[in-house]
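Take a look at the structures listed below.
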Structure 1
């Protein structure tokens, strides 16, 4: 296997990124990466295009997705890799896509009631015609002048507990990890440093997921400074988890991040691929 670095956390226009799968893969090739995973939110729609583009560029490709969960009343994201396309995981994600689509008219109506009228097409324009999430609503609110930033949109209106927040169908943590396992996948908790400012709460969330069968923890992430990366690497070893990582690239929606490099200091070693594959094989042997 190539020894160049990898990026296992990338987003495209098929969720809330601003570049299509082919362009994200092209950037990965330009950075000299050896492998990538497109982890669009709650969907597998980027998988086929990502695989084809990676093959043309000579890159290894890991099927991936990022699932939104709630653990201990905190927003937590679960990365899933190496799952089979024709699997219970895919069926569950397709159901989540339908739920996300159904939320569009309801959230537009709620915002209108709150004095911030939007047209559905204005939100769709922010999404480029693909899956629509709260980030697209945030940018539509900015464009209309209702808020000044993404953070304001979420903190005042869109986050859980805020006036414009609408729950949608989502998997429970137990369901998500069980589905991943049943589909041949391995799981890693994304950007643990963003779970909660209280490290004790973040650790409790991770331990809850470990008890459910979590396989990994995202050690390398742009939001993690060196000290945090060391801390999460130590935690991964202590809990017997695979250390994973990626840039969390979203294009213009998260400016300043480069594929494979994050803010310039990110370097996810290719050995992560072997560790994930070993984890998957060990489960197959036990079963």
Structure 2
């Protein structure tokens, strides 16, 4: 589907009916990698996923590629598709940064937040990239780029989905990626977290090679806030696409349904995953 914001086309998809939940992608890929999670969430909620400016099938010719720009885009998108009641947000990486900032600036528009593999301060990404070099690493003509190379090695269960991620990432503009990178490196979510009152669950993969798995421990340290940090054992940077996807989906649905109680990974979930691995 297409909606126009500031006369620029924005691509999005929507599954299901009920209270709205919006999935926000990262600096990789596009809305497409959220499809498995949207299939599950769409059974009880109205699940939306959009492509940020410059990504997927949204407009790639204008400006607006910072975390702040994407916050504004998200609110305009919600107004454009008629989302009036408080929505749940699920953001991965960059999308998690956008989710936290949006909830801080527009607290009445949102209900609960889940961040996935999200750096709470962008400088953690310095281990992978250096300022000013992102366009070289992820250039259109750079098949051996660091990020696409990492994507090919990630334990994503569906090879077709992995290839789509690689193709989506390879197609991104070097200038866009440079702008996104610089904005993320400059973003520190800690002040926003200190003022945010909404329930927040930070999910990290134990085997994440991009954002350290213990990065979200900061959330647990903020005991006076309704925040929780959850590490998924043996999960990657894409816990909703790897062998732990079923556990991720159960965590997501439990969090959305919870009334303030902590979300836990239940032992029977682990047994089912381990049995599939054994078979």
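Taken together, the values in this text are just the output of simple stated rules run on the coordinates, not laboratory data. Everything numeric in this text was worked out from a predicted model, so none of it was measured. Cβ atoms are built from the backbone, for glycine too; each structure is taken alone.
I have 0.8 for distance in nm of label points 7 Å out along Cα→Cβ at positions 19 and 59, calculated from one of the structures 1, 2. Which structure is it? Checking each candidate, the match is 1.
Given a value of 22 for relative contact order in percent (Cα under 8 Å, 6 or more apart), calculated from one of 1, 2, which structure does it belong to?
For relative contact order in percent (Cα under 8 Å, 6 or more apart), the value 22 is produced by structure 1.
Each of the structures 1, 2 was assessed by distance in nm of label points 7 Å out along Cα→Cβ at positions 99 and 267; the largest value belongs to 1.
Among candidates 1, 2, the computation of helix-only ellipticity at 222 nm (-39500 (n - 2.57) for each DSSP H run of 4 or more, over all residues; to 500) that gave -11000 used structure 2.
When Cα extents along the principal axes in Å is computed for each of 1, 2, the one that comes out at 46, 44, 35 is 2.
Taking 1.6 as the value of distance in nm of label points 7 Å out along Cα→Cβ at positions 91 and 107 derived from one of the structures shown (1, 2), identify that structure. Going label by label, the one that fits is 2.
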